[in-house]
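> Below are structures written as structure tokens.
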Structure P
Amino acid sequence: MRCNDQAKAAEKIRNKEADLLLIIPESFSQRILSYRDSYRFPVPVEFTGDLTRMEYMLSAIWTYNRVEKYIYTQLHLSNPIVFKETPMGEGLHRTEFELAVPGLVIFAILMLMFSASIAIMNETEKGTIIRLRMAPVGTGTVLAGISAVQVLLGIISAFITLGVAAAMGFRMDGSFWLILFICILTSISVIAFSLILAAFARSANPILIVGNFPFFIFMFLSGAMFPLNITPWFTAGEYPIAVNSLLSPVHAVSALNKVIFYHMGLRDILPELISLALLSAVYYFLGI
């Protein structure tokens, strides 16, 4: 939309009625032509908008392209560069919904954080843990039994999510067995973290309250819901390690994207699988 009053235009941006304010100086075309002869006084063109909105970023890119094209036309210049875009993977042929499916699968597995913690606490509330201590049953056996059931629930949740996504148009590509293996490792890591969560509750009910804090951290800061661009601390080989790499879903989402959209194999996702295994071991150690 056009608006000749700068104050009114800025108000429209604040109210999200517009995406970008383009401020063009007076005698813009004449100054462009004079710049061709003198090359001394660049013509200022100002963009204004809310940098936190994707709409502004897209509008700014489009507007910059149109202004640049206008300048080339006025100066009778031709662009010496011809860009050719060659997409990698299947991102070009996927809808936004399909691109979000790997994150939704990991989100379904993250729900184990509550069920696994509650399963552990139920053993204490019902007195089962006392009988287990009196019997020749070790801690590892108890945790293995609980974990096996929860891993099965995680696999079922993941593939129900994939099934619903397929019914809505998602194309299931990539190795089935690799996807299954990633889901198993992710389930184990979430169950391991649930031990830490269970340590802060004396009954099952508080877990539903206390668990919301780590759950939202895992969900929003891991890239499961939307991509994050965080500066890495260092690289292990060529694999970047950032602050959110301490969250197992980061590696799970990366591995699923590589398998589903790029059809990569076991060797290509080995850094993600190693990270998932190491984090699971650390979570289990801290939880125990």
Structure Q
Amino acid sequence: MPTHASADPEIKQQYLNGHFCYAFKAGVLTNGLGIIRAIEFYDKDYFTSHPEIERYKKTDAPDEDKSVGDARLLLPLLKDFFRKHPLINPKTFLGDAAFDSIEIYKSLLSGETFGCNQDGTARIFEKAYIPLRSGLKLTNPDYTINADGIPCCPHDPTLPMKPEGNTSHLRCGLQTFKFVCPKMKWETGSDGKSHRVCQCENPCTDSACGRMVYLYPEKDLRRCPGVVRGTEEWESTYKIRTSVERSINHIKDSFCLGDRRTQNAKTLHADLLLAGITQLITVVVADRIHKPEYFRSLKRLIA
């Protein structure tokens, strides 16, 4: 198949939702409410202005190629956004599994990529909610890890250990995540204080408290992206991303950008910008009439 459409070289061959097509690719950045904050068009001019973006050759794995393509475009998008909006300093990043790469986690969480805030502190995300595309490798021979990166009982790999919060009490100041034996319970002793008591019939340690495991996010940001995977906090926060998906689907369906016959990249460019402007006007009007539930619903606002 040709690498681009005959009508316009900017309409590239893409692999989307399980099938090949010819489409104009753009990046859309929103906040947690699904309100658009930035739109970038990945055309020839964009790549010319970003020579740091590595061009790659397609392989025989289109799903993998799509993930690689999405991941390599994320960081330039965020860098441009923060440069244009120096006062915006988000702490939480939500993305899909296409961004599950060591480079992405390091850039988001290490504070070495997006410069500094106006007060001189490094601009850094504290948490990155990104699903895993592939399982985590075991690096400690004493226990196994489940699909969410949680350590499991050394005697029963199907039994995850219980997270007991995160702390930075170490002298070096590094953040750590603590996990305890799944059969450990708190009991009140004769001194009136609560103590950990392991109630396992076949303990893997001589400690009365049971086995404890500490994970260090700085050593493995993919396993510990600032939050423990599979926990209630992870599940409840990642649900917010449905607002982002609804916003993008709203652009495709309500504004008719997803199933069109336009063969001109400039027209597509203008239509997407107008769709984003329309959404922002909706947000402003809904805010002025104190109806935040209409932020992403132009039809309901007009009605």
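> Out of P, Q, which structure matches -9000 when helix-only ellipticity at 222 nm (-39500 (n - 2.57) for each DSSP H run of 4 or more, over all residues; to 500) is calculated?
Q
> On distance in nm of label points 7 Å out along Cα→Cβ at positions 5 and 149, which of the structures labelled P, Q is highest? Mind dumping the intermediate values first?
Details: P: 6.8; Q: 3.9.
Once distance in nm of label points 7 Å out along Cα→Cβ at positions 5 and 149 is worked out for each structure, P has the highest.
> To test your reading of the models, identify which of P, Q gives 3.0 for distance in nm of label points 7 Å out along Cα→Cβ at positions 29 and 53 when calculated. Write out the running numbers ahead of the final one.
Working: P: 3.0; Q: 1.3.
Derived from the structure labelled P.
> Can you rank P, Q by mean count of other Cβ atoms within 10 Å over residues 101-108 and just name the one with the largest value?
Values: P: 23.0; Q: 18.2.
Ranking P, Q on mean count of other Cβ atoms within 10 Å over residues 101-108, first place is P.
> Moving on. Identify the structure, out of P, Q, from whose coordinates relative contact order in percent (Cα under 8 Å, 6 or more apart) was calculated to give 15.
Q
> Moving to a separate point now. Please compute distance in nm of label points 7 Å out along Cα→Cβ at positions 213 and 229 for structures P, Q and give me the label with the greatest value.
Going through P, Q one by one, distance in nm of label points 7 Å out along Cα→Cβ at positions 213 and 229 peaks for structure P.
> So distance in nm of label points 7 Å out along Cα→Cβ at positions 197 and 253, computed for just one structure, reads 1.7; which one of P, Q is that?
Numbers: P: 1.7; Q: 5.5.
The value was obtained from structure P.
Rule-based calculations on the coordinates, nothing more; no lab input. All values derive from a computational prediction rather than experimental measurement. Cβ atoms are built from the backbone, for glycine too; each structure is taken alone.
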